[in-house]
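Participant: These are the structures, in structure tokens.
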Structure P
Amino acid sequence: MLNDEQVDMLVHRLEVPDAICDTLESDWELTMAACDRMRKYILNHRCLPDPEALTQLDKDILQDAVEGSTWFAAIYAQGTKHKVLKAIVDVQHVEKLVGKLVGRKVTCPRW
């Protein structure tokens with residue numbers, strides 16, 4: 001399960017599918033549809049999809065949702081020390097989950 005902050009972190013980037021399309025240089029319509037499907041799934045289920053159900057495009061999108069996220073930078077810029085420390089834990093959890101899902105190390109920008 002993902003907590004509210006972890007969901008926000010992933011959805012933050014998925015709500016900007018054109019940025020993901022630019023990064024992945026993939027078919028625009030397929031990527032937009034996959035981002036929307038992934039965003040809805042995460043919001044509705046509060047977890048990541050079953051790895052067996054994911055296409056390579058889905059995995060690439062999830063990886064980009066973490067690696068292209070500006071969520072942590074925004075928390076760091078405006079948050080209190082406590083909020084930043086909690087965000088670090090949330091980011092590490094999401095990096096671990098998504099990394100395991102896509103089969104490679106995934107790192108969210110810290111600043």
Structure Q
Amino acid sequence: MKVREIKVIKWTEKVKGKDVEADTTSLLGMMIKMMTPQDAPRGLDSFRIMSRLDKAFTKAKESGVLKLEETDYLFLKERIKKDIPAAWGTIPEAAEAVELFAEAESDNKESKSKD
């Protein structure tokens with residue numbers, strides 16, 4: 001399976017007067033958590049996607065690069081197209097993270113994942 005590599009952008013946000021660290025993976029994770037029960041994917045295939053995403057987010061926090069199999073990338077890209085809050089576009093780093101994600105090209109490398 002082909003892999004997409006996305007540079008992880010990091011920034012600090014003010015939340016209730018406190019500085020909170022944020023990055024590309026936390027932004028994408030927040031979008032997943034914001035899904036309504038009606039929109040939340042179900043079934044074994046979706047379960048596996050979510051499991052792979054969790055592992056990819058953890059690795060990306062360490063490496064600074066989010067590596068996603070094509071299926072997982074397309075799942076997240078569809079969520080962004082439909083569900084990203086427009087107001088997040090006013091956060092420069094979040095806007096950059098979303099643009100880097102949306103424009104990621106396949107590196108044509110085969111993934112060695114067996115998930």
Structure R
Amino acid sequence: MEKFETEALVAWDYGSHSVETARKFLNTEKELQLSILEKWFPLEQRCGKWSLHRQAPVDGEYTITGYADKGNFWSVRLKPEGKDNEIEENPAYIIMPEDFTRREAREGALNNLFGGK
């Protein structure tokens with residue numbers, strides 16, 4: 001298992017919205033991709049989106065509605081607030097709320113301390 005894959009199963013760097021992170025995710029074994037998405041991008045979680053072009057957050061809020069099997073990789077399915085359509089995005093370009101990332105970091109630290117998963 002590659003270093004990125006090993007680290008991504010233990011912790012996700014929610015602050016890294018780079019092309020490099022997106023490529024690393026896409027180059028991860030497909031079964032592991034789904035495990036990463038299920039662990040760090042839970043269904044019904046509200047989130048934001050990062051614009052690679054503008055290097056800034058996109059206006060608006062989204063809800064994670066599922067995961068899309070794209071053949072060779074998985075993406076996250078998002079529903080924009082107030083709209084009926086859904087879009088698909090690489091997890092590297094999803095912005096999770098600060099309260100969610102703090103909670104995940106705290107739970108991860110406790111699990112590491114007490115030997116949990």
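Participant: Quick check on the output: -15500 is helix-only ellipticity at 222 nm (-39500 (n - 2.57) for each DSSP H run of 4 or more, over all residues; to 500), derived from one of P, Q, R. Which one produced it?
Facilitator: For helix-only ellipticity at 222 nm (-39500 (n - 2.57) for each DSSP H run of 4 or more, over all residues; to 500), the value -15500 is produced by structure Q.
Participant: Here's something else I'd like to know. Who wins on mean projected area of the Cα convex hull in nm², for residues 18-65 alone among P, Q, R, i.e. which is largest?
Facilitator: For this comparison of mean projected area of the Cα convex hull in nm², for residues 18-65 alone, the top structure is Q.
Participant: For mean count of other Cβ atoms within 10 Å over residues 10-17, the calculated result is 15.8, so let me know which of P, Q, R that is.
Facilitator: Source structure for this number: R.
Participant: Okay, next question. Please state which of the structures P, Q, R yields 31 when relative contact order in percent (Cα under 8 Å, 6 or more apart) is computed from it.
Facilitator: Traced to structure P.
Here, each number is a calculation from the coordinates, and none is a lab measurement. Note that the structure is predicted; figures quoted are calculated from it, not measured. Cβ atoms are built from the backbone, for glycine too; each structure is taken alone.
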